[in-house]
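Bear in mind these aren't lab numbers, they're just calculated from the coordinates by the rules spelled out. Being a predicted model, the structure only gives us computed values, none of them experimental.
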Structure 1
């Protein structure tokens, strides 16, 4: 499936699901409690994002101190930004997805998958097509 199609479907399906779910929940618990739930999940989500962001930043700094590239931490930070956007968006579907990404093992697994996908694509693109290779002999001068 093309990326544009996926994005289009997300912009079509997710808001429709959000509206439907908000109406259903509002009928069961009332409009006031539904609004309170939406606001509460946004506030709690923002607080948790802040904590997770600080922890991810510290793990990244520790990786740099060990002279390692903090690749997983950078991708986790990107996922935290996406989680923040999902949690701020009103609705229970986006909040559920956002809270799921806040679970550290889930976020790390997603980050590892993205990293593996990126590495695999870089290896495919690093072929020797169009490159000139010079072979030679050398001797070490002491």
Structure 2
């Protein structure tokens, strides 16, 4: 599998990302805004953009064909579970339906991966990422009341 190492690296980042959010809730019963998928792009995807281009844009007919959708579904499930955990800890978490969250995550992840799909040079990809960060992060923070 040519793209398995790229997927493994991405999944390791995602797992650590969730732990960075869940730990403060479990230990201190508080929500902390930490990294985001923007950081994932900078730390994991862009340094190996060619590998992720294969995974996202050239995987038709393979088990990775719907990778972004599958990633969206996974993020959605984890996010909804996180909101439940916040509520159980007495933290005021936003109410959002599964469908609404799916729309937001699909828009967010699709936008983040467009430079990968279209083989942007890294400098242009980073410029696009800065624009996406300005656009999306205030909305996520407002929704999460942070």
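Which of 1, 2 yields -23500 for helix-only ellipticity at 222 nm (-39500 (n - 2.57) for each DSSP H run of 4 or more, over all residues; to 500), as computed? This figure was derived from 2. As an exercise: relative contact order in percent (Cα under 8 Å, 6 or more apart), calculated from one structure in 1, 2, equals 27. Which structure is it? Answer by label: 2.
Have a look at 1, 2 and say which one yields 18, 10, 6 for semi-axes √(5λ) of the Cα gyration tensor in Å, for residues 75-114 alone, as calculated. Only one of 1, 2 returns 18, 10, 6 for semi-axes √(5λ) of the Cα gyration tensor in Å, for residues 75-114 alone, namely 1. Structures 1, 2 were compared on volume of the Cα convex hull per residue in Å³, and the highest value belongs to 1.
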